[in-house]
Structure 1
């Protein structure tokens, strides 16, 4: 004989119903907004996907030949930024979480969080006014001494406004979010794991290498992917720093650099008309798909680590 269990349902007050309804409405609006943006981009992009240079003046051949170099430049600049930002962000996060004194760690944590609030146009001004002139002699030296390496082939840009400079600016911009995520993950490493490693005679670095980094592996990956999504969508800083020739090249120091989709839209849209607007919107659709896929992958990776409660 089985005993039926009766679920006890708490009585909802008017405030509970209002709050629950508001939360559901807010969550639904996110999906509605995302769907509306996707529908708008798809509808407006259809004419451009089948257009050629006779229909739109900004096209030299067809849409895919137009967006190809831009998509390459977007991914290439973001990849360069990520390559430089990952080790630096991990190092800063480890210093804040395991090396710095408590007061200094607190101050550095606030500084990292505040750095994320700096407008991108400020980074662009810094990149074009300070960074580009400073790194140009370094580029010249690398081309003169290591020009045999394909990435360092010349001729070198005389202004320093190259794809590598844009990558450096993007690396600085994505550092705050990547460092913040890595720091929170490292701080959640079980204390017993750290103490066990130290009790077995491990040094602090060996403890970090054997206990902290394995625990935070998924957090590092998710931080990297979120930083990649941030770099893919950056507009003003890249538009101000990069000298664009709309080509596909892996050379880092020349004045002919591939453009990026966000920067191209920002620079071209004010003078666009007719089908040219649809072409730019279609490039935005390509960027939307890439960015959405990157962030979806990041969310999936983060959700696999239930201990990382800040993302759940």
Structure 2
């Protein structure tokens, strides 16, 4: 728990009495009553015979002059200063930072654990939860305790068919999470990326697919991973691009993707022809979701994550320390 700590009778520091004015002595008396004796400002006002606003001003003056020191406890392993710095830098509602481990899976699970705890705060009875796909979404689902919170439905935000490991698919994430929460699970029986824009449009109008996507667009909370242009990307594993094709996207200004939509360093969609093939939520629809949570780790993804933040796609970022420190310098 974070507590306000002051220099009390058990922990004082000395000042030279010769440097104190009569006003300073008055301030010190008020400070002792407030911090040592634990009197309220109203009680000090009655005891000393002046107004409550004056008591408040004297306390504030004491803090400004260094006559009292207030410290905020920083538990070991906490990163609140880094979180606040990133919230200010990128204008995001909340940033939560987990430790970075030498083992990638352990780091993913740490991030997933923070994400699971955060979901318990923002989801409730009657809410619809949308999930994308990838290793960090899987880690979050794995970390959610059974019946730890309630929601009405869990829906995929993008198609869930491809050659990538089954556990990474949005459909699997939906089924596993809904099973844990006792919620309904919808499925999106389509690839994440269609062969053409025309094929995508046809799929979007298919009964079942159309209904699921309507639920995805109107979800209350969305959980998404953020990809980088890296040889380890799950987009390559899914077979949508060859390694060479995918890595060459950086030559076109691409720094990452969110729900399979590629963005440049400012978060602008830079390959609209590719986005036109995505069977899933659009970038604008994602922005309109009341609460969008990004779960991601690894400093190698810093450009993609910074782009997602600058583009306004995220309300909350949950990441690891290494990525957070890289973001602070980007």
Structure 3
């Protein structure tokens, strides 16, 4: 009679600040997160009584984490990335409780309970959150690219529980935690593949593989977004910051059927529209809005704003 092999359940591991002296809880949390999840810097208003807990288990080709923690400010820096074991990974994170503000790749997004977001571990990011509970699935870069050619283009984009395929993805994640993973009807590897496929559907058909030229153009656009407030910013300064010639910068924009001037103007005008739409900045004069967005002359700003949005800035503000 042949013996039957019994499949072992994935090993579940747990770490909690409740296991250490309160005085050392924050230090333990930072060290634990860095060793078991991702290398980051953490600050918190609860320094003297911080509480956090992580559970981890394998999910086929992925890794599943359940995380619960007090309010914290999280930063992943270039220094942390340089010494990271997880540099090429991506983390699909869903909030179960609380909210957070997440910034990466020149984008910033607000995430509510039930929503999800993809985190690129190879690029610095900032995360601000009150007390939260979340589930995070870690995918290796080369594995995830079997479903999404350019995962970095999906990072820091809110995947809302209220939106079509994003809803399906968020529902699937909402049913998943370390306890549920013990009783899956399908192999864990299949579940990981299903999550990656749902992520691809939620990302949409516009996601495509980046060529080297596209990657360089994205770096240029990120630099423009970082420096658009400088009134004297020009193509030469951006090209020098990237380490290419000004001629090649113009060539890259021409290949994308646009120009440096158009890109810079679009970023400045969109920023101005956000400020004019935000009631918190109602006390700012239009000339101050123009200056904050890199325009040297208010009259020039008014003309360009009207050409793009159909009304002058003062009329735009008065209609809100």
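Just so you know, all these numbers are worked out from the coordinates, no wet-lab data involved. Since this is a predicted model, take the numbers as computed values, not measurements. Cβ atoms are built from the backbone, for glycine too; each structure is taken alone.
Once mean count of other Cβ atoms within 10 Å over residues 100-107 is calculated for every structure in 1, 2, 3, which label goes with the largest value? Show your work: numbers first, answer last.
On the way: 1: 11.6; 2: 14.2; 3: 17.2.
Going through 1, 2, 3 one by one, mean count of other Cβ atoms within 10 Å over residues 100-107 peaks for structure 3.
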I have 3.4 for distance in nm of label points 7 Å out along Cα→Cβ at positions 108 and 276, calculated from one of the structures 1, 2, 3. Which structure is it?
2
Suppose you compute relative contact order in percent (Cα under 8 Å, 6 or more apart) for every structure in 1, 2, 3: which one lands on 27?
1
